[in-house]
Structure I
Amino acid sequence: MKPVTYFFNLTPLRGIAALLTVVFHVSLMGGPLVNNTQVLNRMYLMVDFFFVLSGFIMCHVYGELFAQKVTMPAFKKFTIARFARVYPLHLITLLYTIILFSVTAKLGIPKVPVLQIENSGYSIFTNLLLLQSMNLHHWFSWVHASWSISTEWWAYMVFPFLVMPFSKLSSAGKIAVTLLCFGGYLFITFIIMPIVPFPAEIPFVKPDPASLTVNVGYQFGYIRCLCGFVLGMMMYQGFKVGRGKKILANGYVFLVVVAGLFLSMHFGLPDVVTISFLPFILLSAAYGSPSINKVLSVKALQKIGDWSFSIYLVHQPLLYTIGSITAYYNPVNPNNPSAAPPRLQAYW
């Protein structure tokens, strides 16, 4: 393999998306921003940006490895590299969360159903095997954010077998696959969402059908992930031939598509519309321009991007810990439940 160039402009975008996910989860736990804006309520779509970005980067880094065929040595090299990247921190945060909730139970801290309803020996097993988003549960378990790590892992496993056929597609074929990705999002919105089960114990988590969301995770999350991952792969095919570069390699265009993303969230447009801005943000940053490069090369933004995976997986166990400490020192008075400290009210 030839040395792979590094996309410095994409690193900060990964970090910003991770931080926005943290803000979203903090708000769900009763933070000061809760339900303030539609933008915040739709911030779960930052995970979809991760999926699109992942497909793009996998093609850039490993595409040449599988350009002609999938060999066992190449597949083994790829699998070991991805396992070493995602599994250790997943395992650490999982074990920490198991220990944390075991301690809180012994201390008599009441369970928060929306956080712990699916926590069991069985879900420990599925989390260890990265199967927790493969329709084996009726709610999130342990480190809730790890559902996307589960789906990413299985996207990695099919990625090598998609590289060669995708690279041989005609322009029309690549456009067709891109449209199929958006068709997948529509399938999730109108077919999958109505059949996703929600625990009876937490009825307030069920989304409004009018929201036209793609926010599936613990069930059918792998379909959502594959739509974004394959979309990212198609964007890389376009990037290699400079598709749209004359327009997208411009700082003003970058600002316009970013503004379009947040305006779409603000006005509560269907998720599939909002997601359509993500590939353009990705391509605009990847092509770069003097102004884009200057802003995204700021050292602080680069550092946040470098830490993005850790931020994404660690923030929920940290929030669980803060919530547990708060609950321990401010126990709920059964005669005055309204005096209880703020708790997570919904994870949707």
Structure II
Amino acid sequence: MKAMRILPHHPSVIGLALFLALTCSAAAADPPTQITSQANEGELVVRYQGRKLLVYAFATNQFKPYVRELYNLRGENVLRDSPPDHQHHHGLMYAANVNGINFWEEKDAPGFQKHIELPLHSAVIGANGVPMATLTEVIHWLAPTNKSAPDTLAAALLLEQRTITVTVDEKNQEVALRWDSEFQVGPNAGKVIIHGPNYDGLGLRLPESFNHVAKFQNSADQPYTGQNSQNVITARWTSVSGVMAGRDVMLVLFGRPDNARGDSAFFSMLDPFAYLTATQGLDKKPLEYAAGDKFSLSYLLTVYSENKPPEFIRHRCDLWEKARQ
């Protein structure tokens, strides 16, 4: 039986579909951003002016779909995928524990975020003239015993409709990735409890050159305790700056106040490697949802080919929080 899609319940998903339908016909025949979907290889590639901008990995033999590669406008990939020290670290990924099942690590009977379909992907020029590429994916979160169930809809703990939108702002040397996840508790899951350690959430493994030396900053202007430590700081945003091939690179991860728990608790570390996660404090207080409940998460990751001052990031955060969902 073909798995049902999650019915969109969030204005962003409905509005996005309408927007794409109206703008695709008006877009240039050869827009600067293109999408190539290679279903047999389980990946979708976004290019900007012919160069890679993003690679999304969704092969069905993976434990989870994720953003494998993300490039700044100089063509440098700012994500690491499955490094030898932590092979379950996959670029930019979202995961947590659900009802005691670990969807983050990939050992000891982990859960599976199973790719179901990619019903929508498109590359257009946005209403503000900014090149934009969007993909939407349906994912079923499954216990390990249900990975190969004939009806994964019935077996799923969570149903997720994930939308990834990437835009390019040449003027500000910005590549922006918006991550929207619409969740619904599986039809037979009953109550679900979402929990996990302090790093579970939307996490990114930073470039190897950031290890030990990257500089973190946050909107709360809270200090970091230095190397060999893990910091968890509640803020509107957290930035991390480093150097790649001798040139400055900055990434900024933004939460949203309308996510559950409000502002994100950002996990960061420098040693033995550089990592950043937007979390919901699941280690301190799990989230609980009942059968049929719907909930959503929305984050923004921006990548710059230069360091930006705090006032620029504050303004960017204001624009992000005011943007329609």
Structure III
Amino acid sequence: MTDHAVHDMPASVAPARWQDYVQLLKPRVMSLVIFTALTGLLCARTAMNPVLAGVAILCIAVGAGGSAALNMWYDSDIDARMRRTRGRPVPAGRVQGADALALGITLSLFSVGLMGLAVNWLSAGLLAFTILFYAVVYTMWLKRSTAQNIVIGGLAGALPPAVGWAAAAGAAPLNAWLLVAIIFMWTPPHFWALSLYTQSDYAKAGVPMMPVVRGAASTRRQILGYSLALIPLCLAPAFTGLGGAIYLSVAAGGGAIFLALAARLAASRAGDAVDERLSDQALYDVRAGGKAARNLFAFSILYLFVMFAALLVERMLGLEPLHLAAALKGLAA
């Protein structure tokens, strides 16, 4: 086991339960991965055998769980120092690091192999890249070495729509990567808003999150900057033949709220004072100074969800997407 996975174990701990192994898979993160991957798969608008579609989503879910287990194995030393994460199975001593490592490797190899054999090798390759990027590039390198960890590492969480699209169509066209770009650009304001009121945990663990390295004021400004870049990107699917009228309404209306919350956060003093009350069970219970950050963090989850849900609804109802770029070009001609 590496030094990063070694920490002081409690003197007496309860034996591992099946729930502990489920927790290793980060089921809340997995649910978002499944949701965005399913969106990509359906938005490909390609007829796919339902059984193979189910296998593809299963492989993506298992791959996400495998990479999460690898993350929890390697980050157990960090998790042990943070209030939000010290109750996780490995730092709490309920699951041995070697078992988490074995589970992560097994699930990762299984998911990629099954995806390649049952679906296609392009989606399997993208899935393998996603797992390696999260478990190796982000977890083992970026997270501990740079304040841009979330920016660059966010690619891992952004790729599932492209994996799902490739599973259905055997290709990953521009619209698949547009979905990836939306999640990629959404990630910094989402996680930096959270880190503004959890920065003491990151500081104690030695993780160079942006508020720890550059300060809260700089982080607030960067959140606003990324938000200004995010919203036009969220509107783009209505111009590329991906999203329809429902999507455009949701993206525009939600984007206006997102920008208002980001501007309010930029003008606030969120992150200037450390909130020592925070725990994993009280993630949204913060002091008055941190509420602007908490509000953006909470709304960012809703915003991403409703945008992708709008795409799914349009697809399931058989609604035609908009092609505003072509329409504008026709008017100009």
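Read the figures in this text as sums done on the coordinates, not as results from a lab. Keep in mind that this is a model prediction, so the values were computed, not measured. Cβ atoms are built from the backbone, for glycine too; each structure is taken alone.
Details
- Structure from which 19.1, 62 was derived, Rg and Dmax of the Cα atoms in Å, for residues 52-203 alone, options I, II, III: I
- Structures compared: I, II, III; top value of mean count of other Cβ atoms within 10 Å over residues 68-75, i.e. the largest, recorded for III.
- helix-only ellipticity at 222 nm (-39500 (n - 2.57) for each DSSP H run of 4 or more, over all residues; to 500) derived as -20000 - corresponding label from I, II, III: I
- Computed -0.81, -0.96, -1.01, -1.27 for log10 I(q)/I(0) by the Debye sum over Cα atoms at q = 0.13, 0.15, 0.16, 0.24 Å⁻¹, for residues 124-227 alone - originating structure among I, II, III: II
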